[in-house]
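Below you'll find a set of structures to go through.
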Structure I
Amino acid sequence: MKNFRVYAPLTTGDQMELKDCETGRQLISALFSHQWSAPPRSIVIESTAKDGRVVRIVIANDDSDVVKVLIEERS
């Protein structure tokens, strides 16, 4: 995907990276290799910032090469 990278810094100082995932469908396949009763529509990574706003990263299970980042506006 053009605007997304998935990696894990390891305690050894090395880095493990999921490469060659050009679409959300490929990333979901790499992360969830076992069979589901129903396939996921997307992966959502969500966090609440210190100021209380919610930040979401949404990766659709399709052939799109773009990831959505949503940041809740302050009220």
Structure II
Amino acid sequence: MARSAEQGLIDKCAEYLRDSYGEELVKCTILDNGVDDGDGMLFTECIVRVGGHTSRWQKAFTFSDGEIEHMTWRHLG
């Protein structure tokens, strides 16, 4: 997948985190991109900020028709 397409997925993740959890995405590294034609899983390692607190997470986003349907997470610290 082209870099600009991956950036588009990251942008969708940032919007989802902001709108759903009030998190600001500070940094996002894609570990595995299984999204094809808007469907699939995107596995990431993220640093997010809520208020003045930052934390590290592994987050897996499930995409369907180009939109995030579901997310799972694991706190890293």
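Between structures I, II, the greatest calculated value of FRET efficiency 1/(1 + (r/R0)^6) of positions 19 and 51 (r between Cβ atoms, R0 = 41 Å, to 0.05) is seen in II. I have 30 for relative contact order in percent (Cα under 8 Å, 6 or more apart), calculated from one of the structures I, II. Which structure is it? Of the options listed, only I reproduces it. If helix-only ellipticity at 222 nm (-39500 (n - 2.57) for each DSSP H run of 4 or more, over all residues; to 500) is computed to be -3000, which of I, II is the source? It must be structure I, since only it matches.
Between structures I, II, the greatest calculated value of percent of Cα pairs over 14 Å apart is seen in I.
Values quoted throughout were computed directly from the atomic coordinates according to the rules given, and no laboratory measurement underlies them. Predicted, not measured: the structure shown is a model, and the values here were computed from it. Cβ atoms are built from the backbone, for glycine too; each structure is taken alone.
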